[in-house]
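Given below, in the form of structure tokens, are the structures.
Here, each number is a calculation from the coordinates, and none is a lab measurement. Bear in mind that the values here come from a model prediction, so they are computed numbers and not experimental data. Cβ atoms are built from the backbone, for glycine too; each structure is taken alone.
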Structure P
């Protein structure tokens, strides 16, 4: 299951690569950093790192989506 989520996260990062800095890349970076810190103290390291990456990427994806929805309703109303 983790492998599927990592692949989905990598696809999301690849699709937003041309946009430059955005919430998805920031979330992935924060997830990797926090996953590495937690992984040092709670083995297995790479599994914890993977979960951190996935959670961070999905949090960034949610932030980008909410920003898109906010912009849509701001322009519409």
Structure Q
């Protein structure tokens, strides 16, 4: 079971990173406030970790985190 679950999470994460990188520009075009949220996310990440990150990357990570959460929840309900 852990191997099956881990494989699902790894594949979900990879897919979400690719999808997030493609979706960020479209989200910013339709939701201008997302750019502020992305910048705030990057600022919080920078202050917590000390790693400088651009708004584009923080936006991608934010969208990716949402996508992987949906993937993980859906997988556990489907496979459960």
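If you work out relative contact order in percent (Cα under 8 Å, 6 or more apart) for P, Q, which one comes out largest? The partial results should precede the final answer.
On the way: P: 35; Q: 41.
With respect to relative contact order in percent (Cα under 8 Å, 6 or more apart), the highest-scoring structure among P, Q is Q.
To test your reading of the models, identify which of P, Q gives 90 for volume of the Cα convex hull per residue in Å³ when calculated.
Details: P: 90; Q: 102.
Computing volume of the Cα convex hull per residue in Å³ on every structure in P, Q gives 90 only for P.
For mean count of other Cβ atoms within 10 Å over residues 39-46, the calculated result is 15.1, so let me know which of P, Q that is. Let's see the in-between values first.
Details: P: 11.5; Q: 15.1.
Matching structure: Q.
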